[in-house]
Structure 1
Amino acid sequence: MSEANGGVMPGWSVETLHDDFRQCLREATLLYDSETEHQRLRVFRNPTFGRILTLDGVVQVTEGDEFIYHEMMAHVPIFAHGAASRVLIVGGGDGGMAREALKHRGVERVVMVEIDAGVIEFSRRYLPGIGDGAFDDPRLEVVIADGADYMKAEGEAFDVIIVDSTDPIGPGVTLFTDTFYGHARNRMKPGGIIVTQNGVPFLQGGELTGTLRAFGALFEDATCYLTQVPTYVCGPMAMGWGSDGDARQVELPTLERRFAEAGFETRFYTPEVHKAAFALPVYVQKLFP
């Protein structure tokens, strides 16, 4: 029984991220349960979603639907950029984001900054299909460090920065601050793009508004795009977008050509989905500062 369910509903993991909403997932088999220096890690199997990873009781990734999140966070900025060779991933210890970024032959180097080595270790053991060999790719460098500290330090610049963070609780709080975004701006190449995980706007509107306020002060092009991940419930989830270039305006035929030339298959992303993801419903538009 998950610690998150407060002693009720044996055999179910009850996510308590939101004050007035609960998501329940049946735990057919508990595979891993351990407390690290930073957070409690659990992996259990669900008949519909396969293996599920939770951090402090909050669903992070499932085998069943992870491809949607990882494809949309990685391929939208990389295909929009068109010539990305260096990609920085903040978080992403399960390896899924690196897996998708490394599918691009033009990407010469991926740096993943993960605060918790334990996440990587148990992901490789208990969720090997999500990384799918990414950790063995020589183009990937893994740095065990606080993402905020890494971003603050002087160092190489990147074409694409992907902030694959947890929600703004615990160690993830610092990755949602104006200071962090300002330091990220300094680590971007001209024409670079940053995308961020900004939760489900219907329930976490303040999180998106805060990021968009910071991006509006830092970037010429500050917005978000949407995708639908079944286990991130109560509407579409938002990815923040910041850039000083015009990559968001790339035309559909160009995206189609880049996608065809990339030579790999996807399960969710298409050039058409890419373009449509930036069409925002009114309630999301109203969250812009």
Structure 2
Amino acid sequence: MNHKLNPATIFLLVIPPLLWAGNAVVGRMIHEMVPPITLNFIRWVLAFLILLPLAWHIFRRDSMLWRNWRRYAVLGLLGVGLYNALQYLALQSSTPINVTLVAASMPVWMLIVGRLFFQARVSRWQLAGALLSIAGVLIVLSRGEIAQLLALRLVPGDIFMIIATITWSIYSWLLTRGNDGELRKHWADFLLAQVSFGVLWSGLFSAAEWAITGPAIHWSPILFAALAFVAIGPAVIAFRCWGLGVQRVGPNIAAFFSNLTPLFAALLSSAFLGETPHVFHGLAFMCIVGGIILSSRR
């Protein structure tokens, strides 16, 4: 593993947060065109079809997929079926800037989940960083107003995103457990194994959404383009670039780049949605990044 950051590696690690920010902005742009749970289902069906020619062999009878199907069913539930559905639900009532800033608290929840459920040790620096990052999230949730924080006036989207972030933290810890053998050697194999079960979960959730609310899809060229983007960019290309970048510099250095997502979301929201970032967004971003820097100290 080469821990030196060179221009090619920086490029690989910048692409995923840019695409993830785009995912949030596009999800907000089309939130009235397609129901959120259904959007998640369609997205991953398309991603499944894209990955299938690259990793179809994982469905052979002697594949590690069938020997570990319970593990991939759980990973597919958390990482594909729940996390992205909750994010699209959050974008129904919250902005892409807020959603990505709350998601930037991910390392904090990683510490909490790891300590509570996986017996991971937490250092004083990590605890200090967690408190600073939580302060950043509270600034987002309060919109920079102490009175609003005291009144606990949260929009549903903020709560959905907190639940989504906790869900992803559990998913990430489960990724470090278990022996995936051959499937881990190729990114497409490993992703398709999770997406295969994730599509089943998201399909069930989408069916429940239609049964309960009876929504409608408003098809248009914009919606087709948006579906193509969320399936190809954030789901497949971002995963591939992130995997290569992490292999080159390690997860600790790569984690800093994920916090570019709120910055890109603010820029894209301003360009495409006319949502101007506020001072409290910048303050929250500095708190969250400062917390990550503190957490990474030894």
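One of 1, 2 was used to calculate Cα Rg over 2.2 N^0.38 Å, for residues 196-275 alone, giving 1.23; which? Matching structure: 1.
Quick check: 19.8 is what I get for Kirkwood radius over Cα pairs in Å, calculated from one of 1, 2. Which structure matches? Source structure for this number: 2. With distance in nm of label points 7 Å out along Cα→Cβ at positions 28 and 244 coming out at 5.1, pick the structure among 1, 2 it was computed from. This value belongs to structure 1. Among candidates 1, 2, the computation of helix-only ellipticity at 222 nm (-39500 (n - 2.57) for each DSSP H run of 4 or more, over all residues; to 500) that gave -9000 used structure 1. Largest in mean count of other Cβ atoms within 10 Å over residues 84-91 among the labelled structures 1, 2 is structure 2. A value of 24.1 was computed for mean count of other Cβ atoms within 10 Å over residues 188-195; which of 1, 2 is the source structure? This figure was derived from 2. Here relative contact order in percent (Cα under 8 Å, 6 or more apart) is compared for structures 1, 2. The highest value is that of 2. Of structures 1, 2, which gives 18.4 when mean count of other Cβ atoms within 10 Å over residues 36-43 is computed from the coordinates? Attributed to the structure labelled 1.
Rule-based calculations on the coordinates, nothing more; no lab input. From a predicted model like this one, the values you see are computed outputs, not experimental measurements. Cβ atoms are built from the backbone, for glycine too; each structure is taken alone.
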